[in-house]
Structure 1
Amino acid sequence: MDAMKIGIVGCAGRMGRMLVGQVLATDGVDLAGGTEQPGSEFAGRDLALLAGHAEAGIAIGDDTRTLFEACDTVIDFTVPAATAEHARLAGETGTALIVGTTGLEAAHQDTIRQTAGQVPVVQAANFSVGVNILLGLCQQAAATLGDDYDIEVVEMHHRHKVDAPSGTALALGEAAAAGRGVDLAEVSERVRDGHTGPRKTGDIGFATLRGGDVAGDHTVIFAGEGERLELTHKAGNRVVFASGAVRAALWTAGRPPGLYSMQDILAPGS
């Protein structure tokens, strides 16, 4: 069986470099290439060397269509507008797509869904195996404890993260809302400032922290009378996200078109 050819868009960013390194370290895959925006200072530099590995003779390019045409699967942890364009290219070139971009708007998500009708797309707010187990635990706890327990989602990330709350925090909120059988949009409380009055029963609150180089900390708090349950995941580095994304890429081999999640990949027998 031929090795899967994987490409990385946004390859010079922090996550992009981590993904490049993970592909190079994974058996059964070949690093097909990586791209950055036209005019990038990284254009033409060796892709593996930039990621801290031995020179591989693969120059960073800016022609995204050419990259998609050369790959079996492309991994995308970029920005919403770019991800929507990459999804369109994936559909046109028949390339599987792994989407880790967060902060997507409805129009971006619509494009991804359309692409999933043509090729396999794996989308996750977080590709860490631990976080995806946490999602299931969060939904189970919310369903069991009910409205007698107030739910708060607390997340912290590095100072460079641009969207808030994080995609993972929102996914945890969605899991809690699903456990209670409610729509998160109707019970979400994201801003508290000034005289806010008492907490509304059934609300799911979010607190956002930013600073330093934190890869990603998430805690879901279930606060009841006389006791508090806290479910926490802390990522020590981005390797856990990169390894999950490459695992997802390998999983797409031979899969029919569809919009998949990490829950599909982690399912028994998958």
Structure 2
Amino acid sequence: MKPWEFSDGENHLCLTLSGDLQVDSLGSFEKEAANRAKAPAYILVDCQALVEISMAWLRTLVILQKTLQQGGKALRLYQVKPSVASFIQAQGLENALPIRGNLREAMVDLGLAAKVSLDVNFINPFLDATMKVLEVQTQTLCRPGSLTRKVAGDARFVADVSGVIGLVSDAFNGSVVISFPEKTFLTVMSRMMGEEIKQISKEIEDGAGELTNMIFGQAKLTLNQKGYGIKTAIPSVVCGHGHSVQGVTSGPVVVVPFETDAGPFFIEICMSAGVRSDLPAA
């Protein structure tokens, strides 16, 4: 198996390097790299599995970088092991072969993705996932309301059952919460279970975690295709009359209320401090 592979991204090329890159693996790469450079495209180089790289390989990557730049494009390395990064720096090539921490940072650096911002582009995948999951799993049609910033102590956003899941990536962290009044939750769970549920039990509480996990999973898939690098997380459930879930960070919290024929509910998305949000306060 060759230690490199090109693949097509949405608006760029992906290059994965792995193992120990020495001179004997260079010839076929140079040919394909030359062909790729004839129609310049941004190249994102995943070095997560790269253990060692020779000077000959570095020279070839520098040549590829210069060829791309002549066509107005460039490449970026990301997820580079410290030993490999130190070798690149020791050769004085840190400017010729810029290294970024993760895929999203590399995409932002090349202008392929916006800096992390708690805006509609980040939130919409969660809204779409919420509507799809509720419709498919509970036969409940949802209509989202206006997005607003949550203000600490706002008594409007309290619930009886909440599913909570963490948002974790190399660039930011936060949480997603789906919160239900008791009446709404019992109706939704009755539809999900196919039988009438009249009171909240431990088993029924877990349904909030299941819904949250499914919503998170679908939204994560969409966002990671855009380079956010969100990692897998385990949901938890908060149950108690009239509770409010505190964000895991001191950053902005956006609330989206939903209306359904089963009753209202809302989701909250909290992001780490330093993440911008231009949405209005609630």
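Derivation of every value follows stated rules applied to the coordinates shown; laboratory data play no part. What you see is a predicted model, and the numbers here were worked out from it, not measured in a lab. Cβ atoms are built from the backbone, for glycine too; each structure is taken alone.
General observations
- Ranked by distance in nm of label points 7 Å out along Cα→Cβ at positions 64 and 104, structures 1, 2 are led by 2, which has the greatest value.
- When Cα Rg over 2.2 N^0.38 Å is computed for each of 1, 2, the largest belongs to: 2
- Structure from which 37, 28, 27 was derived, Cα extents along the principal axes in Å, for residues 160-239 alone, options 1, 2: 1
- Answer label among 1, 2 for the case where mean count of other Cβ atoms within 10 Å over residues 40-47, calculated from the coordinates, equals 16.4: 1
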